[in-house]
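Asker: Take a look at the structures listed below.
Where a number appears in this text, it was derived from the coordinates with a stated rule and is not lab data. Worth saying up front: this structure is predicted, and the values here are computed from it rather than measured. Cβ atoms are built from the backbone, for glycine too; each structure is taken alone.
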Structure I
């Protein structure tokens, strides 16, 4: 089922809790316990979509380490996590090769 298609709609008689616009159909039956908003107000209240990836989170925290790559033996001095010692640690090249292989 694709979003928005064949979705059950309920006939209601409520007003948007933010702008007061009348709402006659909703994809759920309101219980009366929570406010109901029209689609325009919901769009305004939603945070903007991220551009993708981790770009909007700010710089990633990096940890200084002194470990050898489990694949090629290359010295690794910085990682985005603290290795626990129970799993292999790979340099970026070996990580890509393992992930895609």
Structure II
């Protein structure tokens, strides 16, 4: 996962592996190993790499969304016909909202 973050940051910034390696004072092959999963960079290296791309890595912990679990349970208690009717209703509402925005 750490290598994927580095790759995403590099691609977003339009840098090549060589350009990122130069900014980090490392080699292109090291960047390639991180991105390919052959080597696992330290957390501090990931932060440095993302910053070298002009981006910021944001990590956080949030409270679990218990409403989500409740809604799933409620939805699973519906019959297939009720689920289909609910979906059709939601699509109608969404279409009306899009139409209202256009006018």
Structure III
């Protein structure tokens, strides 16, 4: 299992650079589109604990310009002890206890 930042499945869907890494996770563009259309994805509630953990990442991520959504993705990966996949290369500079898989 792996957490996907929104840029990763979009690269797979639109056959952009790095899509082969997303495909290696078992998703091809047609399947990704079907899943998105049917919302057959796990919707993870974002509670107060998640908000606090996400906020705590701000000092370690501010210099890279990560958004709230970026930090929320990293929080999910950290809390589930799984990797986070992204197309955003600056994430590779992070040292926050989360494995980062960059597809580009």
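Asker: Quick check: 35 is what I get for relative contact order in percent (Cα under 8 Å, 6 or more apart), calculated from one of I, II, III. Which structure matches?
Answerer: For relative contact order in percent (Cα under 8 Å, 6 or more apart), the value 35 is produced by structure III.
Asker: Here helix-only ellipticity at 222 nm (-39500 (n - 2.57) for each DSSP H run of 4 or more, over all residues; to 500) has been calculated and equals -22000, so which of I, II, III was it run on?
Answerer: Working: I: -4000; II: -22000; III: -13000.
Structure II accounts for this read-out.
Asker: Match the computed value 67, 29, 25 of Cα extents along the principal axes in Å to one of the structures I, II, III, and report its label.
Answerer: Going label by label, the one that fits is I.
Asker: Sticking with this one: I, II, III: which one has mean count of other Cβ atoms within 10 Å over residues 7-14, as calculated, at 10.4?
Answerer: I
Asker: For structures I, II, III, calculate distance in nm of label points 7 Å out along Cα→Cβ at positions 23 and 47 and state which one comes out highest.
Answerer: Comparing I, II, III by distance in nm of label points 7 Å out along Cα→Cβ at positions 23 and 47, the maximum is at III.
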